[in-house]
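Read through the structures below before going on.
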Structure 1
């Protein structure tokens, strides 16, 4: 399967980091765990720190300034704790804030974006479904992707209302979830789509549910593997690969209580680890954090 990740533009001069420093992985909630899974497979010897901003999830229901504010604050928090690279494992945060964050943080940064290009390359019917948050779908970055790669494809773009919240509850197969997901997918199937772009990092955890509805009718495009490969290229280019010879268990942080994160990491990633609570103030949330 062909996959696609957001490639960085020419970076500013980078700060020198120790190879043993951690890689920060950030998402609005639990969806970035699908990216963490791919990164651990590709780079098992790298120390990883995962931050879920679950107190303010889902970002798909937030305004653009709020998303930029939180992404910048969490990126700075990770850099202050020695992160040598940052993966913004959230399509919504990437779409709204990646350019600004890349300008301000002096470490390699990898964002994510829906796999429009690979979907256009593999679709036989030339009809492709895109499941993403409303914020991602309306972003200029996403529209530019469609303009660049999809001239000869019909893209059916569907906001995945309710899906992020379901994954945040660790609900990936309940009857209610299946019914909601089917309501999103059926118009794509009726239109003859043979390819589905997962435009949110929460959605790979719904792979089995999607298969239960669509069977083999939809080829799923998930960018997690491509993101891990791009991260590996950036670490090599900057001389930041870890010299460790042993696998390292990631550290997990959450701005909420972290229980759903612990459960999802255990059930879907096979990682039994404590989730530490963290308060990360920002301009838009400081009054809320101190209330």
Structure 2
């Protein structure tokens, strides 16, 4: 009986975590570049059931496995392109990404090989520096220019260029911040008045650092739309190449890819499942109470 109590309780915990994931998705419906999470549950622990045969040597015959609980193992990010929303703000940017891998066809940002292995589609991200000077990645392209002429995110994080340094929009002759810029599909910055490429002090063209992450499922959300990778995954990040089918759109932002209707259905389902497990716990509790207070006196 206690095993059933623990199984129902684990179901409640799993549904609670799923509910938390869904409510986080709903809270970020209007967050540019947000990618919804999906809670993945699995059975745990598993017990091997065996039958003791009444024969010489007491041979054990396996009869299968018994699942005694469930847990919300992880929350996977659904890396599907969000709808682009036009803002006409010259410092709003969106990434359109459809990076292909030879021999694979992705559906919903992933594919499953013949041997059952999950392969996730590589994704492209803007590259920024957080307050500690560490590289982070984001799809939220709502940028602006601060008082030092640096292109920054809404939270003040510096946007990086292709050489790993912050993008500084300063006229080299007048030292006045440049506000009239055009960004082409490759992320290169141009002067809107003459169409010429913006150059740094070494006469190198300035281009946004758009990073390609080959295994985006390994990215860890940090809040404020930022994502990070552990040190062992740093090798999965390279700068996008010309043939990666990635482009930058100026004057647009990428909307969240959360489906509000589906999120509401999933949230109600999680609530109902939680209530069902809760009633099971209450039933076991009443049975234990009866066993202690009534059967125990007989």
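Coordinate-derived values only; no laboratory data. Being a predicted model, the structure only gives us computed values, none of them experimental.
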Open item on the list: With semi-axes √(5λ) of the Cα gyration tensor in Å, for residues 93-172 alone coming out at 24, 20, 11, pick the structure among 1, 2 it was computed from.
Closed with: 1
Open item on the list: Comparing 1, 2, where is Kirkwood radius over Cα pairs in Å highest?
Closed with: 2
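Out of 1, 2, which one gives -12500 for helix-only ellipticity at 222 nm (-39500 (n - 2.57) for each DSSP H run of 4 or more, over all residues; to 500) as computed from the coordinates? Don't skip to the answer; put the middle values down first.
Details: 1: -12500; 2: -7500.
Working through the options, I get structure 1.
Quick check: 48, 34, 28 is what I get for Cα extents along the principal axes in Å, for residues 37-164 alone, calculated from one of 1, 2. Which structure matches? Spell out each step's value before the answer.
Values: 1: 48, 34, 28; 2: 86, 36, 28.
Clearly, the read-out refers to 1.
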